[in-house]
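Pasting the structures in now, so scroll down.
Just so it is clear, none of the values below were taken in a lab; they were calculated from the coordinates. Because the structure is predicted, anything quoted here is derived from the model rather than measured. Cβ atoms are built from the backbone, for glycine too; each structure is taken alone.
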Structure 1
Amino acid sequence: MTKPLLKRTVDMQIIGDWVEPKSRVLDLGCGRGVLLDYLVQTKQVAAVGVDLNLDKIAACVRRGVTAYQGDMMAFMRAFPEKHFDRIICSRTVHELNDPAAIILEALRTGRAVTVGFVNHGFWKNRTDALMRGRKVRNEVYTTEWFESRPTNPVSIADFEHFCVAKGITITRRAYLRGDWKSPCRALPNFFAGYALYDLTK
């Protein structure tokens with residue numbers, strides 16, 4: 001199993017544990033539909049994804065996953081309150097132009113919202129930026145600044161402050177160490193490489 005696949009597998013297992021069987025699930029920034037396909041196979045969910053990238057939507061269709069190409073905010077606004085049992089925003093939040101608006105709309109449209117992201121406060125990221133004085137580059141952040149998409153790097157401390165500021169309840173959380181598979185049980189903003197949150201409002 002390759003390292004990227006291992007990372008994705010651990011991520012999917014945690015999210016899968018939080019998803020109720022046969023629930024309605026929306027994946028924001030669904031990519032090629034790997035997560036939704038996993039949830040359909042393991043939890044028999046009614047799954048739908050949305051992504052801007054047409055090639056990724058085509059890959060979803062080839063997997064048999066229902067997905068729409070377009071703007072995720074416009075897509076969610078077409079649904080009434082609490083239409084979805086769960087909305088997932090995994091590895092997407094740092095690429096959003098207005099992450100607060102997207103998460104708040106997801107909390108309107110979904111009964112629960114799962115958010116997962118790379119912790120920019122991870123100690124290796126801090127050390128790399130301090131020692132090199134340049135954009136962080138490692139096995140997570142692999143590109144030069146001029147090859148990167150617009151991003152809003154977020155740390156665990158940043159995200160939890162956001163939840164307090166917006167009155168969002170964190171019902172569950174999971175932290176993984178830098179190996180992306182072992183639980184991080186202490187000082188997660190420093191030692192965790194990845195974080196997952198289950199949110200309600």
Structure 2
Amino acid sequence: MTLRNIFELAARTDRFGIAVTRVGLIVVLVWIGGLKVARYEADGIVPFVANSPLMSFFYNDPAGYKQHKNPEGALVTANREWHEANNTYPFALGLGAVIVLYGVLIALHPVLPQAATLGSFLVFVMSFVTLSFLITTPECWVPNLGDATHGFPYLSGAGRLVIKDAIMMGAALVTMADSARAVLRRGEATDAID
């Protein structure tokens with residue numbers, strides 16, 4: 001096998017790559033969306049929502065979250081009560097349902113590529129909103145606690161969680177284009193928008 005043969009083989013993996021990308025998006029969206037029913041996951045998104053000019057209105061007291069953070073796996077009853085009053089858990093359930101719905105829409109590609117096109121577009125938009133948290137959420141950056149490595153470009157755990165949406169954004173564009181091509185191949189696109 002020559003080097004050229006290796007590159008020719010690699011060049012033919014694009015269809016498989018799109019399928020893996022689609023499955024990856026579906027798994028991540030359904031899993032992460034489904035986890036929003038868990039209190040620890042709902043607690044974990046509070047800094048992002050509370051600091052977002054697009055989303056903070058969903059909470060009753062977005063500014064109070066810093067005093068009521070729950071470490072993953074910890075049960076602090078007073079903090080739970082605050083989250084109940086803050087609307088943390090109903091918001092997380094709604095957000096989780098939307099994220100799962102996006103995954104299901106993308107999973108419909110073989111039978112309803114129109115729905116998959118829409119789902120992929122919505123994930124692109126969602127990823128754009130999520131990436132905006134890098135600007136709006138102070139917890140995305142390592143705090144100044146004495147070490148010289150703090151602030152930009154030093155991502156905290158929260159920041160590392162957010163930055164992965166750059167990949168999801170690109171993956172959503174790939175699956176959107178693939179699903180749209182499937183719609184066009186089937187001749188199902190109409191000129192109703194004209």
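Observations
- Which entry (1, 2) yields the derived value 35, 56, 9 for P(r) over Cα pairs in 10 Å bins from 0, in percent, for residues 23-70 alone: 1
- Computed 36, 22, 15 for semi-axes √(5λ) of the Cα gyration tensor in Å - originating structure among 1, 2: 2
- Identity of the structure behind -11000 (criterion: helix-only ellipticity at 222 nm (-39500 (n - 2.57) for each DSSP H run of 4 or more, over all residues; to 500), calculated), options 1, 2: 1
- When FRET efficiency 1/(1 + (r/R0)^6) of positions 111 and 167 (r between Cβ atoms, R0 = 30 Å, to 0.05) is computed for each of 1, 2, the one that comes out at 0.70 is 2.
- At a computed 16.2 (mean count of other Cβ atoms within 10 Å over residues 39-46), which of 1, 2: 1
- Of the structures 1, 2, the one that 0.45 was derived from, the read-out being FRET efficiency 1/(1 + (r/R0)^6) of positions 31 and 151 (r between Cβ atoms, R0 = 30 Å, to 0.05): 2
- Given 23 for relative contact order in percent (Cα under 8 Å, 6 or more apart), calculated: source structure among 1, 2: 2
- If you line up 1, 2 by FRET efficiency 1/(1 + (r/R0)^6) of positions 63 and 119 (r between Cβ atoms, R0 = 30 Å, to 0.05), the top spot, with the largest value, goes to 1.
- Which of 1, 2 yields 0.05 [FRET efficiency 1/(1 + (r/R0)^6) of positions 47 and 127 (r between Cβ atoms, R0 = 25 Å, to 0.05), calculated]: 1
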